[in-house]
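*Asks:* These notes open a run of structures that come right after.
Every number here is computed from the coordinates shown, using simple stated rules; none is lab data. On a predicted model such as this, the values are computed, not experimentally measured, just so you know. Cβ atoms are built from the backbone, for glycine too; each structure is taken alone.
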Structure 1
Amino acid sequence: MKDSLRPESLMMTHGYKPELSEGAIKPPIFQTSTFAFKTAEEGKAYFELAYGLRQKDQNEDLGLIYSRINNPNLEILEDRLCLWDNADQCAVFESGMSAISTVLLEFVKPGDLLLYSMPVYGGTDHFINHFLKDIGVHAIGFLPSHSKEEIIEMVESSGHGGRLGMIYAETPANPTNDLIDIQMCREVAAHFEKTDKRIYVAIDNTYMGPLWSSPLENGADLVLYSATKYIGGHSDLIAGAVLGNTEIMQRVKVLRTFLGNMPSPNTCWLLLRSLETLKVRMEQQALNAQHVAKYLNNHSLIDKVYYLGNIDQSSSNYELYKRQYSSPGAMIAFEIKGGEKEAFCFLNNLDLIKLAVSLGSTESLVQHPASMTHIGLCPNLKKQIGITDSLVRLSIGVEHYADLINDIDKALIAVQIDLEINEEDLVVG
């Protein structure tokens, strides 16, 4: 039956047997720290698998041991998330950053080189350029404009090409919606691979969620999410997720066991609830974003709109967009005329759209990347990657699009009035 149903249908039942839980339609919250073994032999077998001491036998499952290792809510959630990305295994974490940091710690060691795309989420950038740097990991950032040949030359000229450990990319990039070619990343990795060492490609797919992009099908080895965003979708939990093939995910899960950064049963239960409406939420958000982007495209106070639906069909980026994505998504960034003062005026005059970081939730959110999520980046880098004082980022929710546009219009009118007052002051002065 699984093979005949689509993921949105399987989100209601996959991985759960009501008869094992008193017939409850929904999985209960398994609020327990530990689980009883039937025999000592069973306990030994479970621990051998949990610690990666042996491979699973055919048809053998990892039994329940301790909620730091596994829990029914966690296992059902991971099984269902695998369906969207067509992955062998999934590991869910207590935050997006714990998912990112665990992957980087597992696959990049002191002395290794990490190749990463710019821009990335501010927390990721800080982890790469501060924590990893402090433990001896070298890092090179590349821009969406760099060609495969230019990136290879950057790695080779660094003197660390022989120790390239991972290519990490965030696409679309936060907050500019710049695109990174996942297949190109795989080709760069292949250029430096040796017969006894694979160089893994990890893709942060948070901006598109598991609905609009499938990085594993485009050459990635690992796909990462801040599950706080679209997967959770209600601004009421913090979580992260990593997906890939069985061999890679075994390494990720073993490290997660010892770092202890898996989510609580309650968080897993909330995520299971959210998966049931993931598709309808994201489709409505994308539809709303198309209307909002069209409005912004035609407004005199907006210099530029960064939205995948705006990509010129004659550009090379359009081919990449169509190859990697099935929707323009629900994230919009735009440059408002002026600078920080005008951007702040706009932000301070919104009512329906809430001024807060995060994205992908049912409510629409707005923030100022240069002074908020990406404040830790050096000024020269911010300028290089397009994070200016006039840049505003919008995460579109499920409200009626006309109400969102009216809210934006009201705030832009306030900016216009402020600009006119300033012009009058200059004339008088």
Structure 2
Amino acid sequence: MKIIHRSIEKTVLNTLESFPAVYINGPRQAGKTTLVKDILSNQFKGAFVTFDDALERSAAARNPLIYLREAGYPLIIDEVQMVPELLRPLKMLIDEQRSTALQSDNVKPNGHYLLTGSANLMVMPELANAMVGRMATITLFPLSVREITNSQSNFIESCFNRDFAKTQKNEVPLYEIMEKATFPELINMPEDYRQNWFQNYVRKITLEDPMHIYNLEKAEYMPILLQALAIRAGNLLNDADLSRDTGLTSVTTRTYRNLLNGTFITHYLSPWYRNISKRLVKSGKIYFHDTMLLSNLLKSTPKEMAKVNPQRFGHLLENFILSELMKLNNVLSNRISISFYRTRDGREVDFILEKGNKLVGIEVKNSENISEKDLAGLKEFKEVAGEDFICGVVLCNTQRVISYDKDIYLVPINILWS
């Protein structure tokens, strides 16, 4: 079996040198446990506990301070969000260890705790605040195509440098690439077993985790909400419409939707905005961090959609592109912001990359033939952005890079990992 090296491993090790604790978060089954065990066997010599184990979870919750003292350090704690009571005692121990390190040259103040979790601690701000200045947070997403192909390039950097010259179209069908950029466990799993795997996964993230982490009273509505969001993937989000379809109030719908964002199932993409005269939409769009999960919720495969329903495949492709952009952004030392551009009269650019004041617009087209109409949104955004506009990129099925207009390029989709 091919070993796939995760892009953030070096970042984790470097961050442990500067912080007492590092928290690796991300969706369930993204590979967090495998990553920390690999670090444990090679770099981080300490103990490993997982709170997926009910006995460990119970012992830690009963008396978290004693539990941590007995465990010692270095210590890896897997799925730490299952016992949120642990974080305040952890803060106390870190402060004690810092004090000891000040009095002894033989004691290091950093690199004591490596934590993993399937929830963003920002969803639980009282816990996140307890660890301010003591813990760094790093996100691990499901596999990127860049990791699978062991590529060293980064498309985002290429955009801001306008460096597309070496890219040629890859003849591997796009749906095959999309099917590999998913949870590591699925890479070598026969397709017949994937459906059952996803059924178990959805039950875990919509019923079990919400009850354990957030004590939801109406967790049974979460699978319904997830299905409703899947149908809306890539579209403007309206909580009032969503609440009518799910049977929840608008307030509860928004709360539960935020919890799905907080556990890295969905991603809310905000609209780009500056203080300009254009009337821009204020609603965000919903996407899924894992495109194969979205495909499963839509009860199809990328291959089937590409052949039978090209329009729906186009929406799936857009989700895939955003997912890959977020994975690429995750390994940059200076991260950019990602948004979308849309005016009230319907002019749109799928994704806006913003680095300081510099802007790149990206359109996604499942086509080889690009018309002037397809470029209308990019050209308008170029005018709006003015001197801050670096370039516009149309990711499409072109055979090679084409400089279509001044600062606007048609680029093969596989530039994301080539």
Structure 3
Amino acid sequence: MEQTPRKLAEAVNFALGHHPVVFVNGPRQAGKSTLVLKLSESSFPAEYITFDNVTQMAAAAASPETFLTARPGPLIIDEVQLVPNLFRPLKIVVDELRFNDKSKSNGRFLLTGSTNIMALPKLSDPLVGRMSVKTLYPFSASEALQTSSTFLEHLFAGSLSKLKINKTPLNDAIRLATFPEISGKQSRERTEWFDSYITTILQRDVRMLAEIEKIAVLPNLLRTLATRAGKLMNDAEIARDVGLNAVTGKSYRGILQAMFLTFDIRPWYRNIGKRLVKSRKGYLTDTLLLCHLLDWNLEDLRLNQPQLFGHVVENFVATELLKQLSYSRIKADLMHFRTSDNKEVDFILERPDGSLAAIEVKSSDTVSSSDFKGLRELQSHVPDHFITGIVLYSGNSIIPFGDRLFAVPLAALWS
């Protein structure tokens, strides 16, 4: 699985032709190093340096500007966030390149990092206007299965009926759509890998990111967030559950997001004359990590605890949409919709022109008209911008349920 082609590669190549600096961030072990090394062997020949090498890291920290100017050609720096004082000298070098010959300044630096640089203004601000940021997540189901992944294009074209639905079972897709090193591996191997992964991030990487007074509480906070996957985020309640005050709890939750362990989606709202809930919903970036933290077995959940399985499936859909948006040419914001009287839609994808597609998730293999309640509510408020509304379910057929409303197999996500 490690040599599976990554769909983000095209977007990175394009960005290198239009920006002096391209930053590929994403979770540790998502495959960033493999991606940039493959690029260096083909479309982007460059010197490769990793700051996991302590000697290289020490040299860069000792004299950042010398470290950069001593390498006149294209340069790849892996795990660049380990030397944060490199970013301002990087700006100086880029500005000098632009001043001397702007036409040759693009594609000069390809950086990777396991921390969300946009959550760290001290790092990202010096390179505003000079840097393109791309995020590499663990495998999407489409990447793992090496399918064409045209779900978003068909969704916004209103042409999902043209998709040839992939036959891979849902649970198999979930097991594959994870970190490259454990994609398709057995439960015991995944358990050992996740134990080591969590320890590395929470005990080592977090210490490099921020001063954490109560670092021992982070594993418990992560498990608490796993139990709330797909629910509205209430920072006061979450903090109370793990024994923190609300301000500290929110700060610590932000750190887990900066490490790409969790993510929020914001609420969708317009001035539509109806009270809408404006709280964010939270998810884990990897669904197998969610199951690991809660000691859940996918087969047991599906057979014996369908409600819990529904939460797992919703988290999986959230991550699939997040991943596809990261590499698709379809540009859209991922949001959710909920009214004060509890009509809701799990996911809304809104394009810059205001057009939107709405997705409700249901883990069972049957769908009824009542499952479209939230979709119809949304459609009634923005009929001109509403492209399509679908209920993703475990069945095999695409079934119309009214004007621009359809039941669609979950497998459409990776078809």
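*Asks:* Starting from the value 5.0: which structure in 1, 2, 3 was distance in nm of label points 7 Å out along Cα→Cβ at positions 62 and 246 calculated from?
*Replies:* 3
*Asks:* From which structure (1, 2, 3) was volume of the Cα convex hull per residue in Å³, for residues 70-189 alone calculated, if the value obtained is 206?
*Replies:* Attributed to the structure labelled 2.
*Asks:* From 1, 2, 3, which structure was FRET efficiency 1/(1 + (r/R0)^6) of positions 134 and 286 (r between Cβ atoms, R0 = 30 Å, to 0.05) = 0.95 calculated on?
*Replies:* Computed on structure 3.
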